[in-house]
Every structure is written in C-alpha cells, then in structure tokens.
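Peer 1: The following blocks contain the structures, represented as structure tokens.
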Structure 1
Amino acid sequence: MARLTEIRDASKRPGFPEALENALLADLRGSARQGINSRISLCVDAAQGQLGAGLEATTSYGWLHVNMLWVAAGCRRAGQGRALLEHAHALARDRGCHASWLDTSSAAARVFYERCGYDVFASLKNDPGQEPAEHTRWFLRCSLV
C-alpha cells in the first residue's frame, strides 16, 4: 500500500472535487448497491443570459440530495424555486429515488422548503457565545413517492 506523506491544499487543483467524489463513489459501489448515482444541474436564465436561478443536486442510495438552490432576488416569488425543485424531484424519481433531503441555515428558505413538502428532521444550533450568534442549520427531507 502506498504511504500518504504530505497534506496539501487542493483548492486550486483543477477538477479535484470531481476526482475525489469519483474515487469515493467507486469504492462505495463495491460495497453497497446505490441505484443511479448521478448529478442534477438545472438553471433558469434571466435577461441577457445571466443566471436567474439554479439547482445542484446528486442522487445515491435512493435519495436526492439538494446541494444548492438559489433564485436571484429580482426573480423570487415567481415560482422558479418551486419549479426547479419539482423538476429535480421528477428526475430523481426517474432514477429510482424515494426521498429527498437538504440543509439550510436560512429561516426564509426553511419556510419555503416546508411549503414544498419538506419536514425538519434535525438541526444544529450554535451554543451561546459561538459565532455567528443564534445560527441554526436545519436538515429537511421529503418523500418522493
């Protein structure tokens, strides 16, 4: 076995996150059935081709994990976020997913996700004196079946 020697900063190494993810997934495939393990990348363009909204997610083990969902301030409350989420849910169902999960530290986003059928199943809250003060991260999930 090769000996690991030096820990380096890989943040500027081209393609590092993808290479790391591919190596991890290759190992996992050897030990457990995952279903379709893939990425979902969706966008809505605004005027002049600028990004108006987008969603990044992955599927594995029958779950959709929504990594990021963002809608530009001027495009909010027009149904774009819900449409992106519903589209991702449909793609995930086609790939054999039974449920979805995500996390957020935005109270407004939490309300949005709850309106889209998600329920909080866990949270992490900073203790008094920890920065940022009063910070909470909520973990939510919903059924896709």
Structure 2
Amino acid sequence: MEAYLGLFASAFLAATLLPAYSEILFAGLLQAGYDPLLLLAWASAGNTLGAAVNWLLGRYLLHFQDRKWFPFKTDSLGAAQRWFNKWGVWSLLLAWMPIGGDALTFIAGMMRVRFWLFFLLTAVGKTARYAILLGAFDLLYPG
C-alpha cells in the first residue's frame, strides 16, 4: 500500500506548481510487478487532485499576482490564457503536458470554469497520459 500512496503523492506534487516527476516512479513500480490498473488509478487520482489545487489557486489567489512568490509570471500566464481562449475548456484535456499544463489548470480557475467540468476533462487527459505510459511500458517490456 505504501508504494501506491507514494505514487499518489508523487503524481499529486507533479501536477501542482512544485517540480516533481511521477512517471519515473510509475515505471519503476510497473517494473517491480505492482498491479498496473491500481498504479493507473492511484497516479491518475493524485495527478488530477493536484491539478485541482492549481484550479483553486487560480480561482481564489489571483489578486496576489504582483507578489514575488506568485508561481506564474505575467508572460506565461498570458500565453496560457491565449491558448485557453483559443481552445476553450477542451484545452484541459492537455493539462498533462509538461510545459504549460499546470498553467492551463491555473487559468481554468481564473476563468471560473465550472469545477465539475474542469475535474472531468482534466481527469480524462491525465488518465490517458498514464494509460499511454502503461501501454508503452508493455510494448517495451512484454510479459
């Protein structure tokens, strides 16, 4: 159980504004023989809930954007906001991207995207990413 909780925590942190990479732990646990579907579920849940933290920050903490500690710079927020305006809520399916994904989830909070829709689209995208990783692992290490 500790391995699954560790993966959950790693995936959670990776989806927030903190630098973390859950894919390495995901692959290591697959190699160690842990249940692939449970790993998929724990990683997806952690990553989706971590993105929800970004949504909350965007929704409620934008008035701190002029502070030095604020996690996004104006230009990165602007680029993510233009992307979001162009593609709308469907861009949340790409919230798993290593560059810009966290900003998209933050922007969704800023733009007051309904939480249930945000959560659903983000969960689909993040689960798909881990499913692709699982499939790639199976191709590389069959059996």
Structure 3
Amino acid sequence: MRVCGVELKNNEAIICLLSLSDGLFDIPECRTSRFTLLDSNISQNLKDFQFSFAKLMEDYKVDKIVINQAPMKGKFAGGAIAFKMEATLQLAEELDVEIMSASEIKEVLKYNPLSIPFKETGLKPFQQVAFTTAFAYQQRGQQ
C-alpha cells in the first residue's frame, strides 16, 4: 500500500510518499515535496490546489492520504488556511483521506519506533512530520 503523509503548515501541504511491501518500507522519489496555496480567499486557487494534489496522487498511484491533524487551539494550532486545505483534500471525491491526531501518531510510534534515524531516509528535514504521519499509519495495524 502506498501512503502519502501530509503536514499542513501555514499555507503549505508538505508531503512524503511511503510504501510498505513484504515488511519493507520504500520512500519513492516524488516530483514535489510540497504544495503552496497562494491565496485561500479565491476559490479557484483551492480548486487548483485540489486538482494538482489529486493529479500527483494519481500519477504516483497513492492508495491513502493521511493528514497529520493540526490542533484546534494552543501553541501549535493550525491556521485558517491549513483548515481550508484539509477540507479541500477531504472533499476531493477521488482521494481516500484520513486524519490522524498527534496523540494517535505518538501512541503508534511508542509501540513501533522507527528502525533507522530520520536523517538516513534521504528526505528533507521539513518532511519529517509528513514521513512520521505516513509511517505511523502504515504501522497502526501492527500494534
């Protein structure tokens, strides 16, 4: 199963593709690691974001999109644009989207820690949350 982990931060959707096959993980190359929404007040921009995201998922044959849920309040609360982006992805009929809370991700990782340091994945540091989200989703059934 190929999963796309997503972190919504400010006006960006940071992504990481991850597949699991026969107990082995694979991080496939991807033509982009993030999408930027320039103006969320223009509905065409949201439609373009949704279309571009869905096209990438189709091109890379992604089965599931897993979004790291932004907290509603507190120091790390998600902004309005991030919530719009989350809703835009959830409403895309061609995408299978699931939301995972930070506490659920933390719980899964407690029982299924990463077997290698993140630096050895070859991903950019800003992709760590997206990677961890995808990894936790893949490992969720292993608890």
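Peer 1: A value of 2, 8, 14, 16, 16, 16, 14, 8, 4, 1, 0, 0 was derived for P(r) over Cα pairs in 5 Å bins from 0, in percent; which structure in 1, 2, 3 was it taken from?
Peer 2: Working: 1: 2, 8, 14, 16, 16, 16, 14, 8, 4, 1, 0, 0; 2: 2, 11, 21, 21, 17, 12, 8, 5, 2, 0, 0; 3: 2, 10, 21, 24, 21, 14, 7, 2, 1.
It traces back to 1.
Peer 1: In terms of relative contact order in percent (Cα under 8 Å, 6 or more apart), which of structures 1, 2, 3 is highest?
Peer 2: Numbers: 1: 17; 2: 28; 3: 33.
Max of relative contact order in percent (Cα under 8 Å, 6 or more apart): 3.
Peer 1: For the read-out helix-only ellipticity at 222 nm (-39500 (n - 2.57) for each DSSP H run of 4 or more, over all residues; to 500), a value of -11000 was computed from one structure; give its label from 1, 2, 3. Show your work: numbers first, answer last.
Peer 2: Details: 1: -8500; 2: -23000; 3: -11000.
Answer by label: 3.
Peer 1: Consider the structures 1, 2, 3: one of them gives 40 for percent of Cα pairs over 18 Å apart, for residues 42-121 alone as calculated from the coordinates. Say which.
Peer 2: Details: 1: 40; 2: 33; 3: 56.
Attributed to the structure labelled 1.
Every number here is computed from the coordinates shown, using simple stated rules; none is lab data. All of these numbers come straight from a predicted model, not from anything done at the bench.
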